[in-house]
Each structure stands twice: as C-alpha cells, then as structure tokens.
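Structures are listed in the sections that come next.
Please treat every number below as a calculation from the coordinates, not as lab data. Bear in mind the structure is a predicted one, so any value in this text is a computation, not a measurement.
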Structure P
Amino acid sequence: MAGLRHRVRVAALQILFEVDSIDHPIDVVLERRLEEEAFAPEGAEFLRHLVIGAWEHRYYLDQVIEEAAPNWPVSQMPGVDKAILRIALYELLVDETERTPLKAVINEAVELAKHFGSDNSSRFVNGVLGFVANKYATKRKS
C-alpha cells in the first residue's frame, strides 16, 4: 500500500500544482488524472480525498504555512513547494479519516520535495513541517 500511496501523492502534487498555477477546474483535472493513472479503487479514493481536501482547506493551510515561514509569502512560494505543503498539512492537521503517522507524512513530503522541487525545497518543506509538528504536537499524537 505504501507504493500506491506514494504514487497517489505524486498525482495529487501534480493536480494541485496545475490547478493552482493554470487555474484549470479541479474536478476536470482530477478526473483526467484518474483516467490516465488507472489507480485501484482505494488509490482513486485516496487521491480524491487528498486533492479535494487540500484544495478546499487551502486558505487555512496557507495561513499555517505563512505562520511557519513568515519570510516566504505563499503567493511568492514555488508552486511545487506549496502543493507539497498543502498535501502534508492537510494530512497532519485536517484529515480525520486517514490518520497517517506524523513521521510518514513528513518523510513523504521531504521525498517529494527532493524529487520535484528545487535544491532547497526539501530543507524548506522539512523546516515548515517540523515547526508545525512542534506547534501542533498536542493536537496530534503519532
């Protein structure tokens, strides 16, 4: 299942990046991606859950990012970093159904940043998520 979840997070990152940067309708982009990927039913459901959840909560998630990285306004942040952080923060702070362990969420986000982001992305993502994990540690155990 870990391999499937990684593939789903990659697809979620790409969908959120496209929707945020090109302003395509999220439902169209999501359905197109589901057709291209042919995920198993649980993968398709997890992708819908992540993408819609992160997108619907983006204003709250962006506030958390700005609090954790006050010198980096979200509007000026690289789109890849923003999408990775929105996915990870959605999983950490909002999602009550999946309950992915904290370390797994952070590790996955850092790996996505290493693969898709700039040279500094993984350190930046790790720093933001570390700040959030420390601040919200009482809210979430794992």
Structure Q
Amino acid sequence: MKSGSLLTLQIFLWVVCAFHVAIGLGLNVSPAFPQIMAGYYGAEVNFTPALLYILKPLGVFMLVVGFMAGAAAKNPLGNRAIVYGLVLLFAARGLQRIVFQEEIANAVSIAASRNIANAAFFLLMAVALAALLRIANQQAAR
C-alpha cells in the first residue's frame, strides 16, 4: 500500500505534468494561447511574429518537462533525479523572479506584488516537492 506522502507526491507530479504539457502544446498550436498566458501572469506583452516564434521552442521545453514529470509521477522513488531536477527548476524560477524583478517590471509590466507572489509560488512548489520526496523516501525505508 502506498503511503500518503507518496500518493500526494504522485498527484503533485501529475498536476505538474498536465500543466506543462498543456502549456507546451498551447504555445505550439495556438497563436492566441501566449496572450492568454500573459494575462494569467499579469504581463503586458507586445506579441510580434518573432516573439511568437521564440515561444515555440519554449513550448517544446515545457512539453519535455511535462513528460519528465509524468515519468516521475509513475515511480517517484525510482526517478528521484527527475524530482530533484524539478525542485531545482522551480527554485531557479522563483529566484529568477526575485533577482530580475526590475527587468520583469520594465519589460512586461508585472506589478512587484504579483511578481513576488509568483516567486513565492515557485519556491513553495520546490520546497513541497523536496519535502514530499524526502518523507516518501523515509516511509519507504521503514
């Protein structure tokens, strides 16, 4: 029987998988999708044809992250490296929002409070994934 922390970790990873796959597909198949995502993040962006093209490779990275999260969701304890990679990714994304706060405000007009909330969200995701993996590891060792 799975421990509660392992099941929670798996659900968390499936959500990460679904979110990243959906965004990755959206960036590659819908010209309107980047505008929707900009609104979600509170950004004001001038979507030039060049920017829309640059977002397509980003979409591929999002797809791959999603597929990796799905692989980890099937067996988190057997795919610890992927989970730790996601922890590092989310921590780096949170820290980027803090370090580049002024650039973000100037480039895409995201309010500082919104940016800090986004940073906190990414950092919380990193901590939650790391904690869940650690607890699941400890429970599996018993």
Structure R
Amino acid sequence: MPSPEAPAPVPCVFCEIAAHRSPAYVLFEDAETMAILDIFPFTRGHFLVIPKQHQERLTELPEDGQVALIRTLDRMLRRVRRLAPDYNVALNAGRAAGQIVFHVHFHVIPRYGEANPFQARHRLPIEEKEASAVVAELSAS
C-alpha cells in the first residue's frame, strides 16, 4: 500500500511579503528588514517590523540579523510618534505567548488613551483609505 503523502508546507505569510509575492502596506524596507501595517490593527497605525530572513524567534536570528531588526525598530519608533506620543512594543515568542505567525516580528501599537487594546475582541481588517493615510504619515523619512 502506498503511504499517504505529507501535506505541502504552508508558506510563511511574512516570507511571501518579504519576497514581494504577497501584498502589504509597506512603511519601510531595506535589504534585511521591513515595516508593514498590521492588516488587523489593534489601534490606528499598528504595524509590524520583520526580518526578511525566516526564523521563528529573535534568538534564532544570527546576530547581524538581530542588529538589523532592532535598527529598523528604532527607526520606526521615531516615526510612530507622528501618530501618537505613546505606544507599545510587543514581541510574542511561541504559541503560549500569543504568537500566531511563526516568523519573528515586533508589533508597534500606537496608543490614544483607549482601554487595553490587547483584550480579546474581534479585530476588523484595515480599510484601503485608512491604510494609505497611515502609510503616507509613516513611510517618509
């Protein structure tokens, strides 16, 4: 009897975005990293900072990849103040910590005085008009 074939691996959405095979609202990009809008934002301007190299956790990235990722995070934290003076930076490492996409990434979540945005609730997808406005505010140097 032939053995059943293993299912094909599901491509990583962030790797697909980094390779420009999937769409994203790009705020910043260099050779090693990207900053993109979260398509299900907690707050206006919620974005992600990702390395182009696939690794599940920050500690799995080579040191030069970590440095590049933190450099881009720093650049984007200076820009997020255009939206709000206060923000959260979050890194979920592992399923029990809330990681959903298993490609290391930082969340940057502008805060506008609302209640805790991390509480479980239905998150709506970002609309094109809103995404374009945030990209315009955050993508320029």
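Relative contact order in percent (Cα under 8 Å, 6 or more apart) computed as 32: which structure among P, Q, R? Structure Q accounts for this read-out.
With mean projected area of the Cα convex hull in nm² derived from the coordinates and found to be 10.9, which of P, Q, R does the value describe? Only structure R yields this read-out. Of structures P, Q, R, the largest value of percent of Cα pairs over 15 Å apart, for residues 47-126 alone belongs to Q. Structures P, Q, R were shown, and helix-only ellipticity at 222 nm (-39500 (n - 2.57) for each DSSP H run of 4 or more, over all residues; to 500) at -23000 was computed from P.
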